[in-house]
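Listed next: structures, encoded as structure tokens.
Where a number appears in this text, it was derived from the coordinates with a stated rule and is not lab data. This is a predicted model, so every value here is computed, not measured. Cβ atoms are built from the backbone, for glycine too; each structure is taken alone.
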Structure I
Amino acid sequence: MNVFTTKAAVIITCHKRIVDYLEKEIIELGFKVEDKFITGIRINATVNECIWLNVNLRCASQVLYGLQSFLAKDADSIYDHLKSYPWENLFTANSYFSITSNVNNPTINNSLYANLRVKDAIVDRCKEKLGVRPNTGATLSGAVIHLFWKYEMAEVFIDTSGESLARHGYRKIPGLAPMLEGLAAATIYATKWNKKTPFINPMCGSGTLAIEAALIATNRVPGLFRNNYGFMHIQQYDAKVYEAAKKRIENQIIEVENLQIIASDYNSKAIENAQKNAAAAGVAHLIKFSICDFELTKVPENGAGVMMINPEYGERLGDITELEATYSRIGDFMKKKCGSYFGYVFTGNLDLAKKIGLKASRRIEFYNSTIDCRLLEFELYSGTKRVATTAE
């Protein structure tokens, strides 16, 4: 069986609370969603089609191509079953592969043991059939096999991605408390930004939100910044398919006339780093960076765009008393300078959010790592019509 041309179940994983945005991406790429769950989407696809998914998706973590599902009561059952699989059709004597897993089985108290049994099965099979064992290790730089094992149901996949797709590859200097690129993209998708009006990002830190906005507006996808994936290390990989996909994503870049993306931070080092990250992403010319307090950020009048801010919220950075004053100033900034805009505040502290003094029209749930967060939307008005000053 040639996995590159044979359709099978494909699971596209993501972090919790962003699956709706991932689903929209997948549908827009022309795929039919077969199933949807908390942390992913299931479709049917070939590995060649997985190449297209890998280079385009912003919100995904891994693209997993299904090889087999079977019952396994313990780790030895995993070994016995996988020892009979024709791994020599996927690997050569010179292959390097890694094992990852998601394990919930009462006989296992350390998932690394399950990984070991998968590795042993593959190595032993290849040694029998090829006469030499392929190389293995922990780094995800070669082929990656993923085991999903819940109770007695086991599934084995080719992880066609390798390193997580949620890291888009352009950010060389992450900053103190960075938002993962995939999460940043999802939060922008959740806004009412039309990709043409101004996008204002005070407190920009390492620039992730502003950069992702520029990438989304101009249809620049993560595959532009990466040149190694798990699918490249499987037998029968045709580099021409990937090269065609790469050319296609280069050709789909668009330029948006008079696009205004404005990012600011009071920390000059943060702005320096953000500019370097934007240059690595190829969008430095699309973002106007400035060093200033967030209240002094330039907001084009009557721009009818989006102001999006990700302030500290006391989990990892910032003093709570000082942050209460900061959140109050954010509310004042939106009222005084952001008329006709939609304002968005991403926070993991709803007590601090009450200090904004404005009533949120939407409260969109996200996680930032393990922190329960909200993207608060405020519909802001010019002139006499203002948002009610009701604490939320």
Structure II
Amino acid sequence: MVDLLPGQTPFWQRIEATARDHFRRAAVEEIRTPLLEVTELFARGIGEATDVVGKEMYSFEDRGERHCTLRPEGTASVVRAAIQHGLVAQGPQRLWYGGPMFRYERPQAGRQRQFHQIGLEFLGHADPRSDVEAIAIAWDLLMDLGVGGLSLELNSLGSADDRLRYRADLVTWLEAHREDLDPDSQQRISTNPLRVLDSKNPQTQALLAGAPTLADALNGESRERFLRVRQGLEALAIPFRLNPRLVRGLDYYGHTAFEITSSQLGAQATVCGGGRYDGLVEQLGGPPTAAVGWALGMERLVLLLQAGGGEGGSAPAPDVYLISRGEMAEAQALALARGWRRQGLVVALDLSGSAYGKQFKRADRSGARWAAILGDAETAEGVVILRDLRGEATEDRRLTPDAVAGVLGAA
């Protein structure tokens, strides 16, 4: 778990502001859920056989002897809230969320035990066009942020019946090749065989080239649905690559599954992933409800923006740095700073009371173009000295506070 220091937060703010703008324009509304949920929510929603539930959750018993978990992902919490508060009964919902998630896993670049996601959830949308729109919102957001080397990988996990048929075929094949699989994959044969397809072991991946694929197990309806998703993406000129080995790490997915990767990230290439999860709402106690969504990882996005030399590495310079010295001047400086800020100006107020020379050095380091200087004599006279720290105006000016605000506003 890491601290985000002032030099880093502008990148985060830029991502958050851009995401909010894209969601606003797509008529997607924000929902905020607690960090803490009952453990059963994730065991039922994500799946007890998944690595997230089995190995990575921060779970504990509280003083009321309730089993609680820090949320490892956002979808289950959003669905729980939508059921609990009757949102799904009010018709289709277009929701987004953002905030910290928690998983006990090995930290590495772009992956921390407290990490942050922004996610989108469409509840009550069954048409394949909703899959296309959800993907398009994610793609356009990443493009707008300037993320380079983007690639969309796409697969269909089919219906529940499709997956049952495929699971049986896959288990038969995996058992026949058990001795050639890595230990984690051997264990997953009995618990979550589809996750073997997502193994990061190079030998296992090479072996899987001969395994049966989900595409062969899809029924006619599932094939038609997946075709419509692909046609929708083609119509929007969003390029994609079919990846028959793509499975999501959470049990609730079915039909469309996708990941957006960036070639700039190396091994940890995924920046956004999601898909359709039509059974989750009912599984958590709600009515049968179609749903599709995605989540993107903030830490990885920040790494990409930093590597690409994007904007956001430092806070914007203030419009004016306010220097004051003397009892009357220091009291007046507080009022001036507040008044100018109310007019929309960014004002850095030096509160040190140190010598003018030291305050001027800090003013220069702040990046502000202007310094406003106030001593007791200026306070008594009702003026402020305005100095151009960048040397474009060579002479100081003695102006009233309102006149200073006018100059700064024009600048």
Q.
On Kirkwood radius over Cα pairs in Å, which of the structures labelled I, II is highest?
A. II
Q. With distance in nm of label points 7 Å out along Cα→Cβ at positions 103 and 255 derived from the coordinates and found to be 2.5, which of I, II does the value describe?
A. II
Q: Please state which of the structures I, II yields 6.5 when distance in nm of label points 7 Å out along Cα→Cβ at positions 239 and 375 is computed from it.
A: II
Q | Computed 1.00 for FRET efficiency 1/(1 + (r/R0)^6) of positions 31 and 127 (r between Cβ atoms, R0 = 41 Å, to 0.05) - originating structure among I, II | A | II
Q. For FRET efficiency 1/(1 + (r/R0)^6) of positions 135 and 247 (r between Cβ atoms, R0 = 30 Å, to 0.05), which of the structures I, II scores highest?
A. II
Q. Which one of I, II has helix-only ellipticity at 222 nm (-39500 (n - 2.57) for each DSSP H run of 4 or more, over all residues; to 500), as calculated from the coordinates, equal to -11500?
A. II
Q. A value of 0.75 was derived for FRET efficiency 1/(1 + (r/R0)^6) of positions 71 and 119 (r between Cβ atoms, R0 = 25 Å, to 0.05); which structure in I, II was it taken from?
A. I
Q) Just checking, which of I, II has the largest value of distance in nm of label points 7 Å out along Cα→Cβ at positions 167 and 215? A) II
(Q) With Rg and Dmax of the Cα atoms in Å, for residues 95-326 alone coming out at 20.5, 85, pick the structure among I, II it was computed from. (A) II
Q. For which of I, II does mean count of other Cβ atoms within 10 Å over residues 207-214, calculated from the coordinates, equal 16.2?
A. II
Q: Please state which of the structures I, II yields 3.2 when distance in nm of label points 7 Å out along Cα→Cβ at positions 175 and 359 is computed from it.
A: I
